Structure I
Amino acid sequence: MLKTPVSERRMRILEWLKDPVAHFPPQRHGDLVEDGVTVAAVAERLAVPRSVAATDLRILAAIGLLRMKRIRRRTYYRRDDLRITEVARLFEKGW
């Protein structure tokens, strides 16, 4: 089990994905809002290796905060705002 599934870096990713058009450049394939962003785009924005960004995105997807979509050979990640709201409510209630 991970000690901190949502670290400061992962919180930044979630924040950027609220408005991906403002934080990421246009992509060759896939719409930033509808499909999400690639690992490469997140890695570049964070200035970290792709493997680090991929781990962060996989963790966020595994706990249900991001949705994944495959287009061609790439995986695109976008926020699951409904799930994020549910999780926030659980914490507000003292889960």
Structure II
Amino acid sequence: MSLTREDVTYVANLARLEFSDDEVTALADQLGAVLDYAQTLSELDTSQVKATEHVLAMKNVFREDVVKPCLTNEEALANAPESEAGCFKVPRVME
């Protein structure tokens, strides 16, 4: 698929890019080659290829959810610079 200079200029304008005349000519050839390759790939017969979502085998890597003892409220607040009513007290961040 060949791209015209106008096609490249139009897309460059949409992307807010500026190119010299020589660059526009080169980009038209290069982008045309990319589109030709994509067209070649779309012609491949992939009917026997199993659909995948990821190239690597995916497996659950999470550990078992086991209930364990946790800190008491007093233990959690033991090293807090300030606390109030059983909660961490922090400086106001919003008016």
Taking mean projected area of the Cα convex hull in nm² from the coordinates of each of I, II, which one would give 16.7? II
Supply the structure label, taken from I, II, corresponding to distance in nm of label points 7 Å out along Cα→Cβ at positions 37 and 85 with the calculated value 2.3. I
Comparing relative contact order in percent (Cα under 8 Å, 6 or more apart) across structures I, II, the largest value goes to I
Looking at structures I, II, which one was distance in nm of label points 7 Å out along Cα→Cβ at positions 13 and 45 calculated from, given that it came out as 1.1? I
I, II: which one has helix-only ellipticity at 222 nm (-39500 (n - 2.57) for each DSSP H run of 4 or more, over all residues; to 500), as calculated, at -12000? II
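Where a number appears in this text, it was derived from the coordinates with a stated rule and is not lab data. Note that the structure is predicted; figures quoted are calculated from it, not measured. Cβ atoms are built from the backbone, for glycine too; each structure is taken alone.
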